[in-house]
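Visitor: Below: a set of structures, written as structure tokens.
A short reminder: the numbers here are calculations on the coordinates, not readings from a lab. For clarity, every value in this text was computed on a predicted model and none was experimentally measured.
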Structure I
Amino acid sequence: MIPALIQDEHPSVLASRAVEPLFFEAPVPPDRTAKRYQHAGVEYCLARNNAIIGDQPGVGKTAQGIFLSNAIGAKRTLVVCPASLRLNWEREIWQWSTTENVKTYPVMKASDGISSEADYVIISYDLLRNPAILEAVMDLRWDHFVADEAHALKDPKGNKRTRVICAPDALPSVVGRITLLTGTLLPNQPIECYNAIRLCDWDAIDNASLEDFRKFYYDKGQGFVTVFDKAQGKTVTKFSNAVLNQPKNMADLQYRLRKNLMVRRLKDQVLHELPPKQWHPFPLDVTSDIRRAINHPGWKQAEKLYDLDPDGFAKAIPVDGAVSTARLELGLAKAPGTIAYIEDLLDSGVEKVVVGAWHIQVMDKMREALGKYGLVYMDGRTSDAKKQVAVDAFQNNDGVRIILGQMIPLGEGWTLTRAKDVVLAEPFWVPGKNDQLIDRCHRLGQLDNVIGHIPVVPGTLDERILGTVIEKDKNIHLALDARG
């Protein structure tokens, strides 16, 4: 790759930040009004064959995806999204589509098949991997393909989900326009946007291979790691090509994205009436249970992994094993202090609170203790219909003061603007997921300052992880939003 001649005033870069359209207004139903910046977003996309709508969460990307279908007169649109958002997408289509008597077909299970008569077919990423479903999708032609929460395609090595959508002979071969929607294009690392760029406009990065992309946007530095060598029976320091150190050429990456394929506006650019959000770490008393948890061998193992490679730490933690056991134990040990903090918030006059956690066992403790305040709940096992019922109850019922859920299903796509306080009982180790949860509240319709509360055990890995997350957020800002 050759470094691009970066021009902040390039017309396409300016268009990627535009909050007013130059000449185009997208078709919307006569009884509804779109925001000016949403018209500008559609205008940007229409100037390209494919595009990424990368506006920050809460700005209204779903509606812009529908506006694009309206604008091109799409007869058949395929929407792929997380399973929990299928019914939400159907609601949005009913509100914003200009197709008369629009027909929607959410695929809830494989036996539903694919409708050839619907104007919109809505399917989850996981169901799209089903061979029969994929074959039925490939038998049709789609005017518009929309991938929501498109950071799901981030795996640079190409897992099955990514191959189904990104391989040239797969879904792209039967669709016209491609639109990716994601407010967190880089959840953790710059390389996570490679698939999205290649899918939408590979020319934007000079048709670079994955390895060339890696070389251009990462400075490997010395690339040394410390490992235990079984053959020698001792710890040794050696060079590793797998080590990715500090990202580089981030201004170049942002320029290529904005010039060629990504429209992205920040909330403070387009929602001037929306107050800012902020994070508030609060220290917990170190109880005997917390002390036992942080002395667990698995937690000490996690600290060693973190010391070895902070950047890869979040991705390197095994699903099972001592580290995960220790993390669960710390979550359980922190729960009483977190519950007490939530009770203090509610008793002090806070009307409603969003609470996110990771482990079912931690949430069980919270459900039992906080149910007296009026609580609705979701986790990965909750059906989509019941998730929507929980969200509706939280938004509309004054007696429901808490919505509690696992970080991922609670953090994807919902509108929870009745709350201005979010408690991350077990913060995620990737910055984008924490941001996604707080952005459920910090979006259109919010009238107050939004605060994310994070329980921290002073002097432990909790604090160090938080510092790393903040640093990663800085790199993401440099790659997507920094100017001058």
Structure II
Amino acid sequence: MRKALKYIGGGAVGAGFTTLFIGSTAFAEDVDPVVALGQATNMLWVVIGAILVIFMQAGFALVETGFTQKKNAAHVMTSNFAIFGLGFVGFLFVGFPLAFGGFSTEGYFGAGGAAMDPNPLLGSGDWIFFWKGWDHLGNGATPALLAFFLYMVAFMDTVATIPTGSMAERWKWKSFVIWGLFCGAIYYPIFASWTWGGGWLASVGRSMGLGNGFVDFAGSGVVHAVGGAAALAGAIVLGPRLGKYGPDGKPKVIKAHSIPMAITGCFILLFGWFGFNAASTFSAQDIQFATVATNTAVAAAVGAVVAMFWITKRSGKPDPSMQVNGMLAGLVAITAPCAFVAPWAAAVIGGLAAIIVIEAAMFIERRGIDDPVGAIAVHGIGGTFGVLALGIFANGRYGAGWNLTAEGDTLLDANDPNSIARPVKGLIEGEFGQFFAQLLGVVVIWTVIFGIAFAFFKIQDKLTKGGIRVTEQEEIDGVDIAEMGVEAYAD
């Protein structure tokens, strides 16, 4: 995703976001009008992409509310509404500087063209959190910096939203509010700084000889798997909904109250996903966005169709909810490799993701973990598969110099003619190192990042009077009245 981590400064092949935006608050009079038009077009591209991603919040709200019970609809819908503001506030004041404070201005959006020496723990070597990193809040904030913030805050909110599905119908509102702030301020920025922030995972191509380091074009891992890990942690701590499991331990169906609502939400997510993926080129002049958009559509369509046939084979009926999750599985899985694979590979990834996610959802349910909307399987498992799929199917046609990696596992130097940009290749091209870089990222997500989420929910549960779950009677009656003070429907 981060063209910024490909080349810093000018002269990049396939001009990217940071190449074109020098960081001035207004175009100088002596700027070439063609260059100025390119700058304006690219900034518009990024802002439109951010708006599309933010609109996905409506899709998440409809999917989650449709898949849950009528008596909890106001609570579920409002949590999806409120998480935008909560996560945004945490990211605005703490999370953005934590993830990107090291290069939010100098070098990143400014001139100079010098690559940054990554820090082994957090972000770039220039990472200074406490007295640097809030440039986006001041009078000196450039349009380029603010466009980057807007795009990144939209991605963060997707992470924060995912656990609202797995923890729906039994989560105390006050505890949810704390999660929203924590996710935006701390949880998401940690892994973002290690990957898109130029941190140690982005650098393992040079430090450990693993391809181009951890690569994730638009967030199968950084967004979806990280959100899925939190969804799993929260669901474990909360425990299953009342009536989900019988005395024999076998799961029972708790009916969704509006399948049409969930399907409508899925269509909105499909629409917004083109901003999620295609705009991650950060440049309308990087015409790879057409490949990204097409691969996104291919994976979504194939995922939906394969899910339809697979669930029919498994249950005898074309379960609409599994068709929805099949399409979402394809979208989640293609998000990391969408710029680096051919359309045939996108079809394979989408189809496999649908099967993997359906089987994962059933497995998770049989293990006694209650996820009302399938968020853990779709985002956690689907995102994990997408990260690994990049390491398998990347064809080496795009992304040369990604994460500033040159041939010979060295730091790419645009001023050195002997510094040759390394392309992003997977196992199909004989590159084993890239697959192991992706595998390393997956291991970190499901150990360190999952551990942080589990510790957060566990500590919160211990410190909160009565725990983070509503009372048994409130759950029976529905949390709308008890937690929100209103019912979703007048009847």
Structure III
Amino acid sequence: MTAVLFLSVFLIAACGLIYELIAGTLASYLLGDSVLQFSTVIGGYLFAMGIGSGLSRFIRSDLVSRFVTIELMVGLLGGFSSALLFLSFAYTQSFRLLLYLLVLIIGILVGLEIPLLMRILKERFAFHDLVAHVLTFDYLGALGASLLFPLLLVPRLGLVRSAILFGIINAGVALWTTFLFGQKMRDRARLRLVSFGVLGALGAGMAGADKIADTADSQLYADEVIFARTTKYQRIVLTKWKDDVRLFLSSHLQFSSRDEHRYHEALVHPGLASIPGARRVLVLGGGDGLAVREILKYPAVESVTLVDLDPEMTKLFATHPYLRNLNANALNSPKVRIINEDAFPWLQKNDEMFDFVAVDFPDPTNFSLGKLYTTAFYRLLKRHINAGGMAAVQSTSPLFARQSYWCIVETMKQAGLEVHPYHVYVPSFGEWGFVLAGHRKWEPPQQLPQGLRFLTAAAIPSLFLFPTDMQPVEAEPNRLNDQVLVRYYDREWKQIVH
């Protein structure tokens, strides 16, 4: 009996933290700025738990029945929280309102749980033992949830199923409580029936989780969703309309198959073609293999090291028939070595040198990505570029995010790199910016590889000319301890949206 009671504490603590993590993760995926989203979700959740703990003193009778009712409410709301948030983001303009409403309600209910359970158990244990044991198992449950969430739940089950699974656990705790303390409950038969009903609803939700996610995705994306997967780093979605396949990472467009050649040819060839006999190349990000495809057009290149955080991304683009065709099977080339790590620590611990580096990270929508656009990162990058080598960095739009673009340029200057800003028109994105950087002045290449669809050697110098509305503007460098770039980017793209 004692073991089962403390197991209940462990499980309800784990459930409570899982709902909090899911809310923060979903907000981060869909709204960006992970620091802001997690801070407000965690702060709001803890505040709500405090309210719940305070309200528990007003529950003075039939404690077990009240506890079971609260468990069922937490299981139902928490279990379907992820599905509700996905559908809200897809179908309404009230995502933020629903997010914080769910955080508040679930937090209050979770805040009621432990005080009520302690009052139920006080007849079985001395007060000091009761507090020690309950808090111990409460913290252990939180630890277990925090480890399971990124390592197992998100990559294996996804956010919708993970929430429902823990909703089932909450409802299961409610059900077995009706048997453990049945003699103290006036309405145990009714609550058992309700428990089975909630478990049935959550079970149906688990069975239909894919349909829920597909319904939300079909509303979010204009074209047919042909692939969707939530990894522990991001949500990967591929859409298709006629011959146009598009990749979205956490709702942000990464490429369209109709015009990605413009982007990737511009990223690779102005720099790589200017380095005679380049042999060793590094790609940071770019798990789709499209930049690698362009690099392999140079016969002199002997090795390409691709460092991309998400193994699901590189696996998808190395195995999916259509995507392999799109990247010319580049990720399966014997010249290519794939490393699934965070680029920042990989550069710190590695001493390899390269003739050319293509830096193809997603835009700095949050501080996790923003660290890859800092002076600290570019100083690390500089140490890996050979004396005659160059790096090309995707740097967002100099038209739509003008200050963000020139912030990246200034940041690379502050890191001690010789910079050469340029831009290209990509229909899916509009005007898009890059920066070539190295230890030396850059000279335009006189010749490019055969088989390019867009770029010519004669056209390259024009990419480095900026019209009046894209000319440099004042911007502070982006530093690790003060990521102004994320603030610039968020402000500028919000202005475009609104």
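Visitor: Tell me which of I, II, III gives 52, 22, 20 when you compute semi-axes √(5λ) of the Cα gyration tensor in Å.
Guide: The correct label is III.
Visitor: Out of I, II, III, which one gives 22 for relative contact order in percent (Cα under 8 Å, 6 or more apart) as computed from the coordinates?
Guide: It traces back to II.
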